[in-house]
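What follows draws every value from the coordinates through simple rules; no lab data is involved. Computed from a prediction, not measured in an experiment: that's the story for all the values here. Cβ atoms are built from the backbone, for glycine too; each structure is taken alone.
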Structure 1
């Protein structure tokens, strides 16, 4: 049985909810991410053109300890590797939460942007950002709203098999809030693990 956490799990250094964090946690950091992602896309597709794009199906499983409970994540989507150092993805986001006040579940749609340190190698560290929208079939968190923005930041390691399939293991930060578009907006933060498997299809 899953039990709610008394407090969120420890943050990876630099990925916490603070002014010095590089985590995606607010509107300002979203604009910075958007600029970096657009610049990377233009460089990889129109300037450098160093490799052929690779396409994948992918599934992601995760668990996050938040300020108020435990969140399970099961995602499925597609990914395009634009170059050896940058990839983008789109996933259907499924979440269940277990809180002392109320359990629930919801769905959303997330985009992902990933930068690799050693992308030409079989094993490479990466930094990943995700941004999307989420609808809970009950309020998430229980004192919040059914609608929220879903923002994630992960660091991890990816391994590429000989057949081009991949597996990733990451740890990082989850932030969900309405950005005050709907109030009250208590927001929710947490840290946790995820594991992803990718099937190469062309």
Structure 2
């Protein structure tokens, strides 16, 4: 009886943990991505660096305000900041400033809020390494004038599923149907109709090398 109760308790605890989003984000090998073989230069390095970080033994948690893995976690723009620095780029720190940076470099492709599928033609120019931007995921309190609140890095499509995936830090996005928290691989999905969150666009400034 005791063994049965312990097993039931373990299942319950596991279920609660999953519901609270305590699962670790995914990790992939570069060769798991359809587009990887065709990548070169900065985009290849961005994908390599981001996946290497996701594959580390230590689970990097979501940590608001952090851009350094040594702290044990990263926030969304901190992850982008860190990865781009590893490939020799010095980007702005916040998601709003990163959005402005991409836009001012004439590299931003804006996506209408009416687009609800990543299969839409609005994403025909999307490439691995592009930064992905959202608004409305939370209410920033830093006085930013650009309403951008979230950023991730597009990785491409998984060979095994054909689904688009991204990498970064999040406190609740999903990977393969399970809510995850921390730094790693997530499904790239657009907000549902009626959501406060809006997908704004994507792009990456030209990076030499």
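Overview of results
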item	result
When distance in nm of label points 7 Å out along Cα→Cβ at positions 119 and 135 is computed for each of 1, 2, the largest belongs to	1
Cα Rg over 2.2 N^0.38 Å, for residues 87-158 alone - structure with the largest value, from 1, 2	1
Comparison of 1, 2 by relative contact order in percent (Cα under 8 Å, 6 or more apart) - largest value held by	2
Identity of the structure behind 2.4 (criterion: distance in nm of label points 7 Å out along Cα→Cβ at positions 23 and 191, calculated), options 1, 2	2
For helix-only ellipticity at 222 nm (-39500 (n - 2.57) for each DSSP H run of 4 or more, over all residues; to 500) computed as -8000, the structure of 1, 2 it came from	2
